[in-house]
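Given below, in the form of structure tokens, are the structures.
No lab work stands behind these numbers, since they all come straight from the coordinates. Values in this document were obtained by computation on a predicted structure and should not be read as measured data. Cβ atoms are built from the backbone, for glycine too; each structure is taken alone.
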Structure 1
Amino acid sequence: MSKIFGDYKVDLRQFFFKFRGLTPVPIVLIVLIFARPTASSFLWGILVMIIGEMVRFWGVAYAGGATRTRNVGASTLVTNGPFAHVRNPLYIGNLCIYTGAAIISNTWLPWLIFIIWIFFGVQYHLIVKLEEEKLQELFGNSYLEYKNKVPRFFPRFSPLKADNPVSPDFINALKSEKSTFISILVILLLMAGKMFLWVR
């Protein structure tokens, strides 16, 4: 029975990793349908979303387009930039973006934010466990040393000194993040439309 459960767990991690770009869709739709945004909630929510996207953009500039791959792994172990503070800056950025959207919606607060945190907390925990196993397999002791020094989700204040620092590529990061920019813009436009209708 334990073997069956173990296989199921691995499948679940693979599922969330493969479809991590689609799993937010149901929550986003719920937020949009029931949203009752105000000018205040819009401003605060945009601020949180901008912070989240800045963290994402910073991470993509160092990690490159490999962050959008469907295959678990990496060609290089990146330990500088945002990765010198926390091992999963992109997932933290995502969580901020979804939280900002919930704040803009101004509905079911604070429960909607708790639901988002719990849902993505579980999803990212499973994905990260899968990624950590692969990175340890690929980079061995180098990754174990990095893992022991840099937290998974709660950033350290002082950056880790990287042995082989990677140079950021902000131009390619802009190209890679184009779909994220478009998604955020669409959400904001739909929320603005809801706010206009709600005020009227």
Structure 2
Amino acid sequence: MSRGSPIPKDELVHLYYTQQQSMQQIATQLGCSIHKVAYWMEQYGLVRRGWSEATYIYRNPDGNPFAIKMPETPEEWKLFGVGIGLYMGEGAKTGFNVSLSNSDPGIHRTFINFLKKLCGVDKAALRADLNIYDDCDVDEALQWWSNQIDLNPEQFATPYIRKAYKAGSYSNKARFGTLTVRFSNTRLKKIILDWCSEYCE
């Protein structure tokens, strides 16, 4: 492309919107400056992505790491309702992660099932954080949680160990600690929070 020639509008639309390339990537591919790309986008009235959208695309070059499947069967609708209910009660409302904290492995199994079946989240992409008191057996707790919710030990972050106020006071009440299961994706989090709002209405 010669220095003074315009960039065709259909080419810009294809590269920027269809292929989701950044302006710098387009400039590199076309052999021109990023200023030229910006100029012609402005001339054509093409809306540029905001910082958060651009960052999301940069971090997820292959598209969304999830695939929403709206429920169809009575069983799927039941799972949808339970999953939304769990997130309204125990899920994180702020931050970047879709995360839920609880000491009951059954609740985690249900929520993981919701993420897998209706949100299309790969179970291998989940991460887990254990919060436990220092008078408990941390290694035993990690193994117990790994078995209970069927996550590999590699998916667990370094446990957060809190000092117990009194030795032995929490070993029976919270022997295995509280676990947070999380999936890092701002877009899915917004979708789930929107579902929660709609469900309440």
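Ranked by distance in nm of label points 7 Å out along Cα→Cβ at positions 120 and 184, structures 1, 2 are led by 2, which has the greatest value. When FRET efficiency 1/(1 + (r/R0)^6) of positions 32 and 80 (r between Cβ atoms, R0 = 35 Å, to 0.05) is calculated for each of structures 1, 2, structure 1 gives the greatest result.
For mean count of other Cβ atoms within 10 Å over residues 40-47, the highest value in the series 1, 2 is held by structure 1.
Consider the structures 1, 2: one of them gives -23000 for helix-only ellipticity at 222 nm (-39500 (n - 2.57) for each DSSP H run of 4 or more, over all residues; to 500) as calculated from the coordinates. Say which.
Numbers: 1: -23000; 2: -13500.
Among 1, 2, the structure yielding -23000 for helix-only ellipticity at 222 nm (-39500 (n - 2.57) for each DSSP H run of 4 or more, over all residues; to 500) is 1.
Could you figure out which one of 1, 2 the value 4.1 for distance in nm of label points 7 Å out along Cα→Cβ at positions 16 and 88 was computed from? Working through the options, I get structure 2.
Given that mean count of other Cβ atoms within 10 Å over residues 112-119, derived from a single structure, equals 15.1, which label among 1, 2 identifies that structure?
Numbers: 1: 15.1; 2: 19.0.
Structure 1 accounts for this read-out.
One of 1, 2 was used to compute relative contact order in percent (Cα under 8 Å, 6 or more apart), and the result was 35. Which label is that? Only one of 1, 2 returns 35 for relative contact order in percent (Cα under 8 Å, 6 or more apart), namely 1.
Looking at distance in nm of label points 7 Å out along Cα→Cβ at positions 24 and 72, point out which structure of 1, 2 has the largest value. Mind dumping the intermediate values first?
Values: 1: 2.2; 2: 4.3.
Of structures 1, 2, the maximum of distance in nm of label points 7 Å out along Cα→Cβ at positions 24 and 72 occurs in 2.
Given 1.39 as the derived value for Cα Rg over 2.2 N^0.38 Å, which of the supplied structures 1, 2 does it correspond to? Corresponding structure: 2.
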